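Next come the structures, one after another.
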Structure I
Amino acid sequence: MASIVLRVRLISGDQLDVTFEEPQAADDVVIEHAVTALSGDNGTLRCRHGERVLVLYARGVAALEIAPRGAVL
């Protein structure tokens with residue numbers, strides 16, 4: 001299972017680190033899927049923040065930083 005950590009900067013100025021996982025995929029494919037999913041106004045991405053599952057909506061995202069090998073959550 002490929003897992004990447006996204007540091008999400010929200011339009012409000014807040015930021016949070018979330019984990020996005022996709023079974024049986026390479027890291028570059030997972031990154032492309034995450035970026036593609038959030039590129040449109042109607043895009044959503046199901047992620048984890050610690051033990052919680054959350055849905056990230058594209059309209060609230062200002063920027064993404066990607067760390068394929070683990071940021072601090």
Structure II
Amino acid sequence: MESLKKILGVVWILLAVVTAYFCVFEFGIPKLYTGHQEDLVFGIIILCILTPIISIGMAVFGYFALRGEYAKKKM
């Protein structure tokens with residue numbers, strides 16, 4: 001079970017990278033160049049608030065799972 005947790009830690013870190021890519025290049029930056037005010041506000045919120053919270057949170061969770069912090073007994 002512990003090896004599964006470590007493998008899923010790597011998966012979470014990879015998901016953090018993929019999420020950061022999609023938030024920045026698919027959702028955030030295209031909204032900045034549309035010319036509409038509501039798209040500009042949404043793009044700024046995506047880039048400055050949501051992307052760091054989501055990506056860093058997933059990466060930290062994966063890092064802790066990879067290190068074995070969620071093990072029942074510490075090794």
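Taken together, the values in this text are just the output of simple stated rules run on the coordinates, not laboratory data. Owing to the predicted nature of the structure, the values given are computational and were not obtained by experimental measurement. Cβ atoms are built from the backbone, for glycine too; each structure is taken alone.
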- prompt: Can you say which of I, II returns 1.4 when distance in nm of label points 7 Å out along Cα→Cβ at positions 6 and 46 is computed?
  reply: I
statement: Working back from 1.21 (Rg/Rh (Cα atoms, Kirkwood Rh), computed), options I, II, answer is structure II
statement: From the coordinates of one of I, II, helix-only ellipticity at 222 nm (-39500 (n - 2.57) for each DSSP H run of 4 or more, over all residues; to 500) came out at -21000; that one is structure II
statement: Re relative contact order in percent (Cα under 8 Å, 6 or more apart): value 49 computed from one entry in I, II; matching entry is structure II
